[in-house]
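Listed next: structures, encoded as C-alpha cells.
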Structure 1
Amino acid sequence: MIRLGWLILGCLFVALGVIGAILPLMPTTIFLILAAGCFARSSPRLEAWLLDHPRFGPTLRAWREHGAIGRRGKVMACGGMTLGYGLFLLTARPDWPLALLVAAVMAACAAFVLTRPTA
C-alpha cells in the first residue's frame, strides 16, 4: 500500500513537472527530482525512465550525484525569483515589513541555488 502511495505521488509530481515545462513561471526540475525520489521507493522502471530521459535525465542525475545545478538553471531560477518579486511588489503593493520578509525568503532561496555546485 505504501509503494502505491509513492507511485501515485511520483506520477503527480511528473504531471506537475510537465505543466511546469509548459508554463513559464512554474518550475519543472524540482517536481521531477521529487518524482525520481518517489519512484526510487516504488518503481525502479519509472525511476530509470526519468534518469535516462534525454531532456531531463542529465539534470536529475547531476542533482542526485553531486547536488549540482547547471549554470542556465541557476540563471533561470534567480531570474524567475527576481521577476516574481518585482511582480509581487507591483501588484500586491505590500507594506514594507511584508516586502522585506518576502525579499529575505527569496534571497535565501537564491543563495541556496547559487551555492550549489555547477553542473
Structure 2
Amino acid sequence: MQYDAQTPKEYLEMLEDDWRKERLLEVRQLILDLAPELTETVRYKMLTYEAGEQFIFGLNAQKGYVSLYIGDIDKIEGARALLEPFDLGKGCIRIRKTVDISKTGLEDFIKAVVEMHRKGKDTSC
C-alpha cells in the first residue's frame, strides 16, 4: 500500500491498527535497536533506514503482509536459512500474519546486514 506521508511519524499515524501495524512496529524496533546510527526517513512512500544517502532497509505495510526491503538478500551469508519461514524475493522479505518474528532468524539477519554495512560492504542490488 502507498502512504503519502512526509515523516516517519505521519507514516505510522496513517497505518491501520491491525496485525500489519504490530508486525511493522516490531521490525522497526529491531532496526532502531540494532542500528541506531541509521536515519529513519520516508522515501518511495515507505519507511526507509539510511546512512547518508545509502539505502539500508525499507519497511512498508502491504495489503496482505509487511515488506522488509534490502538490496540483495543473497549477499548476506546464510540468509536463506535465517529467513526460512518467510516468502522471499530478491530484495524483499514478506512478513505474513502467521509468522512469529521472535521464532525466526530475522533479528540475526538484520544484525548481519548492519554489520556488513558497518564494514563498508555492499548489500545493494
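Every number in this text was worked out from the coordinates using simple rules, so none of it is lab data. What you are looking at is a predicted structure, and each value in this text was computed from that prediction instead of being measured. Cβ atoms are built from the backbone, for glycine too; each structure is taken alone.
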Query - Answer label among 1, 2 for the case where distance in nm of label points 7 Å out along Cα→Cβ at positions 68 and 100, calculated from the coordinates, equals 1.7 - result: 2
Query raised in the report: Upon calculation of Rg and Dmax of the Cα atoms in Å from the atomic coordinates, which of the structures 1, 2 produces 13.5, 37?
Result: 2
**Report entry** Comparison of 1, 2 by distance in nm of label points 7 Å out along Cα→Cβ at positions 20 and 108 - largest value held by
**Finding:** 2
Report summary line: The value -9500 for helix-only ellipticity at 222 nm (-39500 (n - 2.57) for each DSSP H run of 4 or more, over all residues; to 500), derived from one of 1, 2, belongs to structure 2
**Report entry** For 2.3 (distance in nm of label points 7 Å out along Cα→Cβ at positions 12 and 28, calculated) the corresponding structure among 1, 2
**Finding:** 1
Query raised in the report: Ranked by distance in nm of label points 7 Å out along Cα→Cβ at positions 76 and 92, which of 1, 2 sits at the highest value?
Result: 1
